[in-house]
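Below you'll find the structures, each written out as structure tokens.
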Structure I
Amino acid sequence: MEGPSTMFSLFASFLFIFVLFKTFIKFLVSKRQHLPLPPGSMGYPYIGETFQMYSQDPNVFFATKIKRYGSMFKSHILGCPCVMISSPEAAKFVLNKSHLFKPTFPASKERMLGKQAIFFHQGEYHSNLRRLVLRTFMPEAIKNIVPSIESIAQDCIKSWEGREITTFLEMKTFTFNVALLSIFGKEEVLYRDDLKRCYYTLEKGYNSMPINLLGTLFHKAMKARKELAQIVAQIISRRRQGNQDYKDLLGSFMEEKAGLTDEQIADNVIGVIFAARDTTASVLTWIVKYLCENPSVLQAVTEEQESILKSKKENEEKGLNWEDAKKMQITSRVIQETLRVASILSFTFREAVEDVEYQGHLIPKGWKVLPLFRNIHHSPDNFKEPEKFDPSRFEAAPKPNTFMPFGSGIHACPGNELAKLEMLVLLHHLTTKYRWSMEGAKNGIQYGPFALPQNGLPITLYSKN
């Protein structure tokens, strides 16, 4: 009798624990369902507060919301209900809890970039893509393309000499060509014009409403995206016929062990161009402006770069290399401070994969969550005199989670080393061989979507010789 009695006791205990666990889960679910949403405004039906945010200084939009509602508030952007957060702790929570928040973009961006792009995924597929991208963009790989990046930089700058240029447009050409180099290797010159034509049409629709009607920006962008994917498919086909080993990103994607379909490859090629081009071009545009406005900083950068140039002449070395880039400490701090002050990426998108409780509020499943990098970077709690351009502040490491220009966690930008390298190479030639003056309005800022100096910063470039 002892055996059945023991079994009954175990079963009763298990049943009790099971019922208790289910009751606890129901309690949590019930509690979450009764949690309040964060305070805030949802704006107009469907369009929400999209135009208010993109048509003005994001600092003003976000600061007004934070002052009224606190560091966590709700809004409605690009057709999506969302929660915006502006504290380093909340940003760390969202960016590092990948089981609660997945990377996402508004529907218009997702359809234009391609649903198989790395930005929209997590888990094994994302890990595989990230491994492939990092293998191409880590220092060990990109150190080999320094001469090619330098050649692109020299050709671009030479074409600017002696005339007024729109800095942002010219920087976009430079970063676009470097992006193509990293993806297609030296073959990129064969496809550059067609890829550029299609991509320039595509980018005009990035922040449009997803209305696919004839004549709309979104419709034109989707048509250009289709053609762009066809060009990539043709390049893949030619490579397969040639049976050659390629060390660029496309070659990495095409490896049999990568396990990617042609559609997945095309989506990620377009995604990398998107990630590599406008953001880096925007940073370079702001650097040109800040150097012009801060002569002592420009002098320090120029002296550092001329020292490297002098050393290479004494050793009869030609062209920059990876070791030269690592010596550019002052220039690197200028890049860091520009990333902070300009905060090109004002925020990033995540999506709650389930109902999430945070600080006594409910973040509903399916809502977008936006960590506000710009506000974190401009908070006096995180940086002394935050509006002042002072690269020397980066002689010491900033407080944890207060400087996130490339994001954080497993979805941090895998191409940040390449971005920094191409900026260093261009700035080396710009500061050692040229001087420039800003033309027209010097203090205006335009938005849509990235913050830029007014009119893309018109300058006139002169040879020092």
Structure II
Amino acid sequence: MGVARIASAFSLPPPSPMPSSLYIHLPFCLQRCAYCAFPVIVTPQVPANRPPPLQTSYIHLLKREINSFFALYNRALPPLQTLYLGGGTPSLLHPALLDSLLDTLRRHVSFAPDIEFTCEMDPATFTDAHARHFAQAGVNRASVGAQTFDPHLLKLTRRIHTPSDIATALSSLRKASISNISLDLIAGLPHQTLQTWRNTLQQALQLQPQHMSIYDLTLEQGTPFARSYTSAKHPLPDEHSSVQMLTDAVEMLSTHGYQHYEISNFARAHQAHDFRSRHNLAYWRNDPFFAFGLGATSLVHHVRFARPRLLGQYRNYVNNLYQCTQQTSDLDPQQRLLRAAFPGARVQNPTECLEDYLINRFRLLSEGVDFCHLRNMFGHVVERRLRNAVKQCNHFVEDRLLLVETDGLGRDVLRLSEQGALLENSIVSDLLWHAVWKFVDESATEEKLQKQPV
């Protein structure tokens, strides 16, 4: 699509810094939830005396991936600022395997003294002793998948816990000195009403988590929910009710001192501590990050790569990666890493980098797009085109859906308002059309015309 022409107008960002965030996927679940499309492995409850064989074999594979990758990466790394164990249900991981995994990781990268170490921990999947072990291993932040406090909806979504298990989980974590806790909730579930949603919000607020993530239900292809329901049709809430649920969440959480800093995320305002998710901020700010495990996606030196989602294919990927460490090669280290660790992937072109930057930055309601930062990253042409795009979409500005503000340093910032956040897809798509995609289409058309015979 005329990438060479686009590159002349859209500069690539400066060389990517070394990643200081790392994600590890632990896919174990007691059963698959009805809405879930993540790569998971159904496994029995962890016995206290010994690790389950399925977990043992997976962690062995994961450690081989980590060792092989860093053998090829082979460069000095900054200390990790954030580490995130996601899943799946990482709280099902046997403590001995957690220790073994972290020992492997520490051989390759150090942990910053103030590292944010998050683990997803589902209610009814861990004990007080288990929570203490995770804390001793360094976990200092927990993301708890509550999803709803309605017992009927918990059963419908195939969650294994009860409403009372949520409070028990938070109590166990706090007793283990893991006090930085985030709660996940889902709006727009089948048969969910405005009243049951408000009840869920009230019960969540009573537990006083430091952070809350509120997601609107997405019908992911291949899930039981996608096979059973149609968006905005009964028993799913209609569009008006779905919008009202998100509006209620913003109003109730704001009243209780939470800052709506990202489309789906809220953090307690606190003078001495920033409770925003530092790890997820790295994603939204387009910072590079390592990732390991089944289906995990990394962003390293402008290469975005998703590992295989099926266990057999992931095993083949890891074994091939290991074989590359045992072979000599005439390729330069960068090309060797690209072919071995990211097979089939490529460096993002300028348009893709810019799209990712704008889409993610607009999700950050508290920050938005800083025109000065945009210019430093992508050049004057891109800044000018975005400013022109704002003029083309001035109706969003007039309706206070899109805010053009000046920060404390005198820099122009473009961000979505609370009302604009409800129309994020539409607003950002229009801006991207006028600032990016229109020029891609024009370049492609011009290239096609030039190739036509005279």
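What follows is calculated from the coordinates using simple rules that are stated; it is not laboratory data. Being a predicted model, the structure only gives us computed values, none of them experimental. Cβ atoms are built from the backbone, for glycine too; each structure is taken alone.
Details
- In this comparison of I, II, the computed figure -13000 for helix-only ellipticity at 222 nm (-39500 (n - 2.57) for each DSSP H run of 4 or more, over all residues; to 500) is attributed to II.
- Comparing relative contact order in percent (Cα under 8 Å, 6 or more apart) across structures I, II, the highest value is found for I.
- Which of I, II yields 39, 25, 14 [Cα extents along the principal axes in Å, for residues 62-125 alone, calculated]: I
- Highest-scoring label, criterion being FRET efficiency 1/(1 + (r/R0)^6) of positions 222 and 350 (r between Cβ atoms, R0 = 30 Å, to 0.05), among I, II: I
- Comparison across structures I, II (criterion: Rg/Rh (Cα atoms, Kirkwood Rh)) gives the highest value for I.
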